[in-house]
Structure 1
């Protein structure tokens, strides 16, 4: 397995492979890998000859009071997991190489990013779009795999790829959960034992809402209110609970193709996100 930190070296590696007819798959991550990330690696391997995983804690997607400095990092652990799971190369650039000191060019998506996390984390999706575009330019992938847990991010990046004509096929892989239902996240390590136990209210209420929506219940505001109340009763602080059109992130019309039930909540200082997607015929 190769490890690159230099952008030009990364580009030369993939260009050489492309000339040999190899198909390149990219799994962008911020490191501290877990089974959710590894599921993206395995999905990429189904569609690409070469799998490259990037590890880069991107400063531009963190707000001034967020957890950039304490975001968990363990490169040696990540390297071993990559090696054990068939990753062909890691791209782990330095911040100074990704962003010049006088960097003044950023990418904004202005519609799908307006609500949910975008409304509560100003500048977050500008940072996400910019860094993913830079990773695409550094790695030159044919496909890129992202997780459904960041549902809004997946939609925003699909739109960016479409609107800016990136020659990259986007694949969105399902959420991977712990055995008790908690969505896997690098930030789960912040939770105390009690907070982690209480945070199960998120997935449990989502699964309950899923069953009710599939059964035809349509009082979306009431469902969202019930989810919020259950999370609050478990000791969580609700950031948002919204039921939206899964394609547009707008309020659902009478005949949506799918529904997104999205949740963000704090347990202690840790912000967790989770979601479910339900299609109109009841098949997730």
Structure 2
């Protein structure tokens, strides 16, 4: 079932002009890029099967590469509804049809939260439309079934309201008063994680850096526009170089005994001797 869904996602992305890279045994299944838009996608039959460890790593990696993390699934216990946005450990989760609509800039208005199905009201748009159509706060609040005080709160804030109240607002104003869910939003780079001497050295050189366990690389580091994917191993993961190429990133292998061929590489001792970030960058660019 997962492979069938994965194939459908791949075919759709290729038709839409994305360059894609499929990965195995990683926290994400697809890295897709179209110009400056980068998507980090995990495909699952059931979104409930993903662990928090995987989602945390997806969120971290996506922030470093300026990508939007997305989970595409058929269900999360029950079937996912079309044009409804779910979340799994902070990552937007959609069914395939909803994802297809989002790629076409037809973003959903409805979220599934702990409160059930909700919609986000744009307070500014609601106030403008109410005044344009000549509704008083009191008259509108009676139609929606809330107090005037609550209606004032809706207009002063961007509020999440129940689907029942959203339907009533929609019947009066249409979709214009609702805020779309931008499923392609991006996250800020989290605080650096430095468990190893290599990641600590990156931080010492002025990079943001974190270690990963569910990717083809061991450390991802970023300083300004410079992005480096680092593997600490004598055996190079074959997925590393094509991934780096798609991301316009440099890759580095820090080997223990056997130096790999055709890839920038050095011993840990050589890496630790760098005193400035630009010295390391120069080495990678000149390779």
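What follows draws every value from the coordinates through simple rules; no lab data is involved. Just so it is clear, the model here is predicted, and its values are computed rather than measured. Cβ atoms are built from the backbone, for glycine too; each structure is taken alone.
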Given 13 as the derived value for relative contact order in percent (Cα under 8 Å, 6 or more apart), which of the supplied structures 1, 2 does it correspond to? 2
Determine which structure produced the value 64 for percent of Cα pairs over 18 Å apart, for residues 57-192 alone, calculated from the coordinates; the candidates are 1, 2. 1
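Once mean count of other Cβ atoms within 10 Å over residues 129-136 is calculated for every structure in 1, 2, which label goes with the largest value?
Comparing 1, 2 by mean count of other Cβ atoms within 10 Å over residues 129-136, the maximum is at 1.
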Output the label of whichever structure in 1, 2 has the greatest value of Cα Rg over 2.2 N^0.38 Å. 2
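If we compute FRET efficiency 1/(1 + (r/R0)^6) of positions 121 and 257 (r between Cβ atoms, R0 = 25 Å, to 0.05) for structures 1, 2, which one ends up with the highest value? Intermediate values should be presented prior to the final figure.
Details: 1: 0.40; 2: 0.00.
Top value of FRET efficiency 1/(1 + (r/R0)^6) of positions 121 and 257 (r between Cβ atoms, R0 = 25 Å, to 0.05), among 1, 2, belongs to structure 1.
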